[in-house]
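Enquirer: What follows is a set of structures for review.
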Structure P
Amino acid sequence: MKTLTRTLLFSASMVTSMLVSTVASASNCYIMVHGHGVKGDNPTSSSQPALDSWQESHFSEYNGASFFDSLLENDDNYAVIGYDSTDDSGYPYWRDETAGEIARQMVAVKQGNGDGYNHPQANTQCSSSDDFWVVSHSQGSQQMVFMSGNAISGSPYYNTAFNSAGSAVSVPYDDAFENVLGIFTLGGAMGGTEGSDRVCNGSWVDSLLNALFVGKDCNDSVKWLQTNDSYLARNLIGTNLAAPIYVMGGYSGFPGFEGASSGLLTGEDDGYINLASQGACSGSPKRNLWSDFKKYKTFFGIAYGSATYKCDNSNKGTPRTYNMASVYEDHDSERNAGKSSPDYTSIPDGLSCGNGKNMAARIKTCS
């Protein structure tokens, strides 16, 4: 164990963004919650897709990159949470197979039981004496909102998930988030995805594009990632969260031809999710925000004047949620740290720790 100065994210005030405290600190344990589309949640199988999600790349530009290379200090640990959120199974964020499974695995990790995966980095399984943080990507962020927002007594679905019959199942959200210092969200679908809107309720053009290039069905998993308020986790929680959330948004389109996906989305995006949704901004998750989490008047597409809306800490749709950074990363590089030193934009109330680094390295610096 090292004795060192840890920079702790501080959320008791909307004005103060960080508190620096010199303590005899434990190692950090980063609990990794992947996003939508990862199959196979059995860590004892020969494949480890939940772990590979943080290391594999969709684009050749990011081959060989690993989120953990940028995240871990010498004494840090991590735990991969394996759960099935695939299109095939169609599990939304409130199911026992998703929220319940994540909660149970978080409890086991915090008890020092390990995650069951074979880590490429030696001696990086978490200990019960570690400092615990959650790192979530894409749909994993929606999971964190629902779970942490229902981990406090009096919340609408306190310690509750649902099975295939629609019956309530008791799950340990409160235990899962006990002593969790904070939740980092990367490219999070906090306000849903416009792509899911198009799959489930789009025009005939959307249906044609989906059939030609995407091939998704509007099952419950996709349905509950729409941007309509009735589907959003932030509207199914209490007035507080069991741990603060620190949001990072990506505003780079995908490399090459697939960068055309940004043309189908409103405002800036990471190639897959609108920036306003990633930022957990109040109001429409499809509102046209620029990379600095602000909305301006425009003239022929050119912004002018002062911002008409700022997605600062006081303009979040989710309680106890704070700005961290807006980074020039796409949805793929966010989860595999494929860009080592991406550009970034200053945002209202954003944290300066880690400026110039990718999302993984920012977490390391800020925690």
Structure Q
Amino acid sequence: MKTILGLDLGTNSIGWAKVSMDDNGNYLHDIRLGSRIIPMSQDTLGNFDKGVTESQTAVRTSFRGVRRLRERVLQRRERLLRVLHVMGFLPPHYDSAIGWDRRTAATYGKFLDHGEPKLAWERCEDGTMRFLFMDSFHEMMADFARHQPTLVADGKRIPLDWTLYYLRKKALTQAVGKEELAWILLSFNQKRGYYQLRGEEEEETPTKCEEYHELKVVSVEAAEEGKDGSRWYDVHLENGWIYRRSSKIPLDDWVGKTKQFIVTTEYEKDGTTPKKGKDGEVKRSFRAPKEDDWGLRKKRTESQLEESGKTVGAFIYDHLLEEPADKIRGNFVRTIERKYYKKELEAILRKQCEFHDELRSKEMLELVPKSFIGAISPIVPVC
């Protein structure tokens, strides 16, 4: 008797069949068959077809990193909620949706039944939702009535959620309610800005400074030839700077146009004296990325924010007063450095310490477990 094994090898499956034959070449009825499916996503299959392989260890590492980030986000929120609960800043409907039994670690500081209500909205007995901060909303409506009268005329209303930006600006100069302040703090806990380094921010003076500039092109001069049929061009800008660029396409059509640049200036170790090259000119490097470049959008938003001299919240709210139809997230405001949010948060807490005893009470601070101090670290040094 002879046994034959047949295999059908695919990209994400293997089929097999086993048959038996006698000495005369006749097939016997002992036939076995089956298949083994290897689960893979479409992008993995596409990469496999291109010859790009990825180990299962790398995949597990990627998922583990995402899981850890999510756990940090939840832990940071839980710690802040516990602090706000001790100070009595949470609205009753929101506070009652969280477990506060210290003996039950699985639910302490966490939302019960996997339900997370909105802090600013309370569900009424008839099932409708009620916005808690209507007084502040009407104050904002009066502000819009002065700047955008047609927007709120004839009973028209603006989104209630814009009240958060109004409160962030108001909290810099006036008192806001405890529950309103809790809403503000939780928003900072969620949107914290971009921060690449681990640990504390570097205190050393930087030797390089990246800045965003919008400059008009005065003239373009063709220089020496480059490689692969390209040519170097000296692009003269309106402030006297010269941007050298290699291009296969003539840049004559740049003249008279305003271009966006990220300019990096090098400094000596003191951080104030610009470095100079052999020609005596300040060392600067230019980058003219495309409009959809993430770094360009980030630097542009930070430059506009610094020029305004406002905090992030006030910057957004004032823009809403001028351009209420503009999209804020992802369009007007891009991801920016965390230091801008940190500066606004400290300014808000410094002012609100004047109106809320809980923020400056040592007795209240002693009620907070030491392991939660990280959640209120911005509060401690300013009060």
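Throughout, read-outs are computed from the coordinates displayed, never taken from laboratory work. Keep in mind the model is a prediction, meaning the values are calculated, not measured. Cβ atoms are built from the backbone, for glycine too; each structure is taken alone.
Enquirer: Suppose you compute helix-only ellipticity at 222 nm (-39500 (n - 2.57) for each DSSP H run of 4 or more, over all residues; to 500) for every structure in P, Q: which one lands on -4500?
Expert: P
Enquirer: Which structure, out of P, Q, was percent of Cα pairs over 32 Å apart derived from, given a value of 25? Don't skip to the end; give the middle numbers.
Expert: Values: P: 25; Q: 59.
It was calculated from structure P.
Enquirer: With mean count of other Cβ atoms within 10 Å over residues 72-79 computed per structure, which member of P, Q shows the largest figure?
Expert: P
Enquirer: Comparing relative contact order in percent (Cα under 8 Å, 6 or more apart) across P, Q, which is largest?
Expert: Numbers: P: 17; Q: 13.
Largest calculated value belongs to P.
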